[in-house]
Each structure stands twice: as C-alpha cells, then as structure tokens.
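Visitor: Please go over the structures that come below.
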Structure 1
Amino acid sequence: MKQLGLILFSMLLITLSSCKDKTTETPVSDYTLTFKATYNGQPLEKYKYYDYSDYKVRFSRFNTYISDVILLKGTEEVKLSDVEWVDFTPDDATNNLALEVPLQFQATEGTYTGIKIGFGVRPDLNAKRPSDFPANHPLAKETEYWLGWKSYIFSKVEGQGDSNADGNDDIFLLYHCGSDAVYRSYTFNQPIVVAPGSGNSVEMDLKKLFTINNQWYDLRIPTNQYTSNNPADVTVATVLMDNLVNAVSVK
C-alpha cells in the first residue's frame, strides 16, 4: 500500500512538472512583413510621370530578391527566411498600382531590437542555378537568372524619362543589378513586436533610391541610364545597391 502511494505521488509530481513546462513555453505567432513600393512616400504607380529634378520620369517594372530576413534580439538572431522574391509590378496585375507584397513567417512572440534584411541573393545561393530548385521556389525563376554572369538578377528597375518636357520619352532606364559584388545586407534597429496579428511594412522608395548624397542621380547622362552588360563593370549597380540603405524604411 505504501509502495502504491509512492508511485501515485511520483506520477502526480511528473504531471505537475509537465503542466508547468507547457505553461512556461513561449508561444509562437505569425508575423507579416509587407513590402511596398513608393515614390516620394506615395504608392508607386506604373507609367505615371513623376517629378524628377527639373524633368519627368516614369517606371514600368520593379522587383527584387531579398535574403536572410533575420529578427534581432541583442546578439541573438532569429532567421525568418533564406530567400524571397518580391514583385511589385507583375505583368498580370489588374491595374497600374504597385502591389503590396505580404510575406508571412512564424517567430517566437516577444519584442525584438531590430531586423536585418539582405538585398539580392546571398553568395552561396547565388552560386546555384534555377534548375537546382523545385518549381515553386523563389530561385527557380529562369527569367531572373543571368546566365552570362552566372548570377541571379537581384533587382530590376525599368522606366522612361522626358528630359525636355516635350511629351516624348528620350531617356530609357534599365537597371538589372546582379553579382556577389553588389549583394548588400542592412540592419534596421527599432522595436519589432511579434504577437498575434502583428507585422511591419518595408517601404522601398524609388525617389530616395535615385537621390544620392541629397542630389538627384543625373539620368540625362547616358551611362547613368543602365547597368552594364559587362560582369566586370558594376559601377551603376554599386551606386544603387549602396543607396538602398537610404531608400528602405521599416515601419
């Protein structure tokens, strides 16, 4: 009888300990990062002429890869994703407004001290090819891979401009940034709360992207209108990818 009592008492302790462990587990919640394309803080609209210095520009395409989305809590890092593709201007969109692109992750609930985002495809993944991935993977996109460079196209910004206000486009913008040399990772230090229904937006402002050291990037200079096809020449791509830190904000 005494032995039975000890067994029952032990089972009770185990049960209480198990319940305590379950109640002290930190819950996990969905967390949404919504990517938005803007111009001067307003939602980007394809083919709309925007004021640019003393002339006009308009945009027809904007997409980008992001890598290593990481929440920060002091020195602790919580990775949310290895790589994602964000397309603000898909060809099958129903109107010309840039899409807001929500990406949903899961993370332990709590307050984090910041978030780190890589822009482009990090080198170890960039060393692969679309055929290395299943069809539904972000890196399976053949149209976003540059075979001659052996690199993914990290971002595309395309558009036109009217340099003399005569109603005719005479500037043609083609920025396809790629290669390990222009991969960038930026940290945004600010409170990030993960809780049921929580999320933040990541705004990418094209006006700020083309404002370098508080001056307009001169699009009337022909060599500023495109990224080179020469894999050894990443001059323009470097300017733009370096300036992303000023064009991106987390809210």
Structure 2
Amino acid sequence: MKDLEHIALLIDADNTQIGKLEGVIQEISKHGRIVAKRAYANWSKTALKNWEGELKRLAIKPEQQFDYVVGKNATDIALVIDAMKLLNTGLYDCFALVSSDSDYTPLAITLHESGTYVMGVGEKKTPESFINSCDEFILLENIAPTKVKGKPAASDQSGKSAEKAQKSAKNDPMQEIHYLLKSAWYSYQDDDGFAYNSVAGSYIKRVKPDFDVRSYGFRRLNDLIAAFPDLYETKLSKDGNTKLYRCR
C-alpha cells in the first residue's frame, strides 16, 4: 500500500452519500495523513440540510457554490478550480476525489500527469473513464454506512457486518478500538498474515485523533493487544525488537 503524507480529500456532495463519509475518511487514512478535507455544494439546498452536523463532526470544510443557472449546479467547476490551486502549492502527494461523476475524468488525468497519486471514491455506476483515470478507485458499496443525525443510515449487503461492528463500537469504546485494529490488520498484514502494532497505532491515531491507549487502562498499544489473546495472536519480528499481531 502506498504511504502518503499529504492527502487532499475533495468531496462532491451532490454526487456522494452522507452516510459513507466517516467510512471514506477511515479508508483513505489507511494510505496516510489527510491534510485537507473539503466538501463542495450549494449548501442552501434543502436536500443537503443534514450535512451540516456531519461536516462539523468530521471536521470537513464546507465550500459554498451557488447555482448560476436553475437546474444546473456549478459544484464540479468549483472543486476542479480548488484542486488545481492546491496542486500548484506543491504540498500534496495525493488527491482523493469523492464522486461518481465522469466530469472529473479530465481533472483526474491532469493530477495524475503531475505526478501525484489519485484516488477516486464512488459508486459502481461510476463510468470507466473516471475509474481508469485514477491510480486507485474505492467503491462506496464496500464501505459501511454510519447513522447520520436526522437521517437513517443507508444499507447494502456488502457492508452489513462492518456496520454491525460500528454500531457495537458506539456502545462500547473498547469495541471501537477492536474494530479499528481489525481494519488496520486487513490493510497492513504481510505475507504471513501479521501486521506491525506500531503501524496499526499510527492508523488509529489518524482516524481517531483523540486516541490515547491510557484512556483504556493500558500503558502501550502492545499491552492492549496482548490483553486480548482470544482476539489477537502476537509475535516478535525476526530481530526480536518489534511486535506484530494478527486477528483470530
């Protein structure tokens, strides 16, 4: 998996699902640190009224773009202009474009030609032109939905088990850490099926900035993992200095 340090997450709110936002952030955080999080829309629209609370909770910056012509939004143009401004800063090594709209294909191609890593996030209906212009494309159907205040969570067959785990995590803070450890293990495991504890810890910190293992009664993440032998198998690296784990 490519290790990225400065990711710009740009969301077309007219072409994505609010209930998948938290899952999208968790998925992209597996690749590295998200530096910019922006969502584009005409926020005066009644259909987007539920977005305010979720944008605040997830620390996503809303970018306002009014419709200049009735029945046609200008969100895509605003996102493209912003993306090029961010590209010209030379700071970002990855752009994650959240939309199922093929209109972003030229943007993805241009970003790719500049040498930055391009991730797309959208539904299965996304045209191949946009999918193939990205280095990697993540399907929203594979991301578990979360409950949004004022709106029931979306549901799909592929995300039911992960959704159940997330609901359980809300009721028991320790379950949230187990859920994130399992998510990290799926992404970072080596050929033997083990993942480094330190790598998992870095991932959890990116997804959950307030994570402190001491809040759960442990001095180190290694101690937390070792305290649940029914959930994790552990071992030392060949040099004996680094701990790894895998989920049972």
Structure 3
Amino acid sequence: MKKLLSLLFLMLSFSVQASGGGFDLESPDIDLSDYPSLERGAKYYVTYCLGCHSAKHIRYKRIAQDLHLDEAEILKNVAPLGAGIYDQMHSAMNAHDAEKWFGTTPPDLSLIARSRGADWLYTYLKSFYAEPGKPTGVNNAVFKDVAMPNVFWQLQGTQIAVSKTVDGHEQVTGLKLERPGQLSPKEFDKLVNDLVNFMVYVGEPVQLERVTMGKYVIFFIIMFIAVAFLLKKEYWKDIH
C-alpha cells in the first residue's frame, strides 16, 4: 500500500510539473459564488480575450441568469456592441485571418479551465516575458514558444526572464518586472484572478448547483444505508 501511494504521488507530481512546463504554478482564489468577481471577469474576457478567442458554450442570457443580473445590464456592461442576449460568446476574428496573423487559429476557451486547470491558466496569463526575437515580441514561462501576444502588457508592464542552465539548456526559473504597467502587481493579480474565476465558471456553469445537489444525494445515501442496516437486523434477528 505504501509503495502504491508513493507511486501515485510521484505520478501526480510529474503531471503537475509537465502541465506547468517545469515552472511553479500559482493558485488563484476561485469562488463561483462571488458574483461581482464573475461579472468583472466576464468584462475582462470580452475586452481582452474575445477579439481572438470565442467561448461558444455559454450565452449572455445564461450569464445574466447565473449572476442574478438584469439582461439589459449584461448587454450594456459586458457584451460587445451589437450582441444579443441569446448570442453565444463568439469572437469577431475569422479563422483565416487568425491563422494568417498568428500562424494558428486561436482555440475556443470554453473548456480551457477544465482541460488545463485553474492554476495553470492563472500562472500562464501572468507569465509573459519580453523576448525580442519572437514574432510577437514575447514568450511565456508556462507555455514555451506560444503564438499568443501578451494582451495585458499595458496593464502588467514588461517582464524579463530569470534563467539558469539545466542539463545544458536554459530554463526559466522566475520573472522580474522590468517596467511597471498601469496596474500595480496586486491589482493585476486581482484582474487575472477575476478572469480565471469567470473561465472556471464557463467551463461548468452548473458547478454550484451540482455541489449543492451532491450534499443532498450523499445525505440520502447515508439515510438509506442506515434504514437498510436496521431492516437487515430486523429480518435476521430470529435466525441468529
């Protein structure tokens, strides 16, 4: 059993390291009951992400319902100009232009938080650093040679990589803020946290309902086991 548990922890550790590319991942504060955070995250997604990345598995009406917001408020404060309440979160960029400009079609991000994990996504969005030789002028410590530009460069500022040589290869071990942006590091972390919080919600909008229902299901199972046990004792008491 000890060997089995050790092997399990080793595999989990390897998985986390592989997902982060050897760069330590940070953990955001995910709270799907924090509706103001989700609303801010939705605004940030539309402002900074929707230009290239769709989130077609969610509609603005569903966001309004889940966040307990008025539909007119969602259309005014969150949705892009001209969007309808029943519209999905589609990007305005077509696939042909995207591939021409970036060399690849930006993926739909509806399930990115579920496939990559909130820690990976949070760290990735914070880990762009300047690399003049790249087409976009930046690289990423979590996703090496990524084609995506740093859309937050004005807010975050410019970071440079801190590297060391490992087995003859340069490996990024940290990032240093070389030129501050419009936001302080704490303010920028909060912005990214709200954005990731929203993307976790988009990946599974019914998560809170599922968790709440799960408590009742577990309670029912426990009660059923108790009743079944008492019934079994009643049936078998005369046999013993």
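Visitor: Have a look at 1, 2, 3 and say which one yields 14.2, 47 for Rg and Dmax of the Cα atoms in Å, for residues 111-206 alone, as calculated.
Guide: Computed on structure 3.
Visitor: Once volume of the Cα convex hull per residue in Å³ is calculated for all of 1, 2, 3, which comes out largest?
Guide: 3
Visitor: Still on this structure: Hey, helix-only ellipticity at 222 nm (-39500 (n - 2.57) for each DSSP H run of 4 or more, over all residues; to 500) derived from one of 1, 2, 3 reads -15000; which structure?
Guide: 3
We did not get these values from a lab; they are worked out from the coordinates using the rules stated. Since the structure is predicted, the reported quantities are computational estimates derived from the model, not experimental observations.
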